[in-house]
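Take a look at the structures below.
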Structure P
Amino acid sequence: MPPKKKKMSLKIKIYPDPVLKQKAEKVEKIDQEVLDLIKNMKETMTEEKEGKVKGVGLAGNQVGVLKRIIIVSTKDGPKGFINPQVLRLGKKKEIGKEGCLSVPGLWLEIKRPAWVEVKAINEESREVEFKAEGFLARVLQHEIDHLNGVLFFERLGLFERLRVKRKLNKLIQGLKSNNFQ
């Protein structure tokens, strides 16, 4: 029996790391390397810090891997999706609070469609299509944005982005002075 692969927590890339602004590439072949990456991304996302779960979503480029892979928290636990794409978005919009593991300390009210229809390949290598509403829809849109090199604060209007830019600069300075990068 071959030895079991050890799970490994990955290092999360912190804004303004340039990899966060790059588009992730389509996964052409689902092999053991891709499955191991999904397992490691799940561990990274759900790792407890100070008694709290770290996050509810994670995209490949957030761990420095430019592959179209996301992990999202569902009622059944974290699920991995390969090559996710948005098929349709609801017309009705909702405003909700969002944060990001790659931009620690920044929480913003972001307007997004209330539901999303997604097509992806699941961890069992099967193509799936599903509709998500509410919080899960928000997480899916946030993570798919990451794969496209879009950060959540870029969903704000121009004036709001300018206001947030000052907060971001302060956060970056604080992270640098604490050797967080």
Structure Q
Amino acid sequence: MRVSIKLKFSLFLGLLLILAISVLSYFVLRGVERNELTQAEASLAQHVKTVNLRVKQTYYTGVRLPPQQFLQRRGRELAAELAGFTGLEVTLYDVQGEQAGTSVQREPAQGSAAIADALAYALQNKIAYQNAGDKLLYLAPLQGPDGQMGVVQLQYSLRVRKASSRPSAICS
């Protein structure tokens, strides 16, 4: 059976088109993911700046206590207030890595060694990320009057990001 040159050429062009579309789709999706990550990082960094400013403001306007005592006394109240400012769940830790306050209503399952490692890294005045299911935990240094006062943990929902990247159907 002889296949004509027109059919061979058409099949070749079809396969070439499918390959080109696949490669371009891959690179476009990678670019979109990279862009989303960059935007999330910038947003979380801005939230950390807001948190640090609010903690310093509260520290300086209240009764002067040592930073660790301040965090232990005002941590829960501050975390709830900061959650209202940022729109994210906020957990505050002191410099020993002990939780000083949280805005999380349900008890999170955060006792894993990976989160402890991220917390230890953040206690070295560095930023750490931890993926916890459908949440991204962003741990950053909490700056006080004389340096690092502790760590702030922001919980960023990945559900919103995943939902925005799914194609949606229009119903009438």
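Values in this text are rule-based calculations from the coordinates and carry no lab data. Computed from a prediction, not measured in an experiment: that's the story for all the values here. Cβ atoms are built from the backbone, for glycine too; each structure is taken alone.
Given a value of 3.9 for distance in nm of label points 7 Å out along Cα→Cβ at positions 8 and 32, calculated from one of P, Q, which structure does it belong to?
Traced to structure Q.
If P(r) over Cα pairs in 10 Å bins from 0, in percent is calculated from each of P, Q, which structure is the one that comes out at 9, 30, 24, 13, 9, 7, 5, 3, 1, 0?
Q
Can you tell which of P, Q yields -9000 when helix-only ellipticity at 222 nm (-39500 (n - 2.57) for each DSSP H run of 4 or more, over all residues; to 500) is derived from it?
P
Between P, Q, which one scores greatest on relative contact order in percent (Cα under 8 Å, 6 or more apart)?
When relative contact order in percent (Cα under 8 Å, 6 or more apart) is computed for each of P, Q, structure P gives the biggest number.
To which of P, Q does the computed value 5.3 (mean projected area of the Cα convex hull in nm², for residues 48-95 alone) belong?
P
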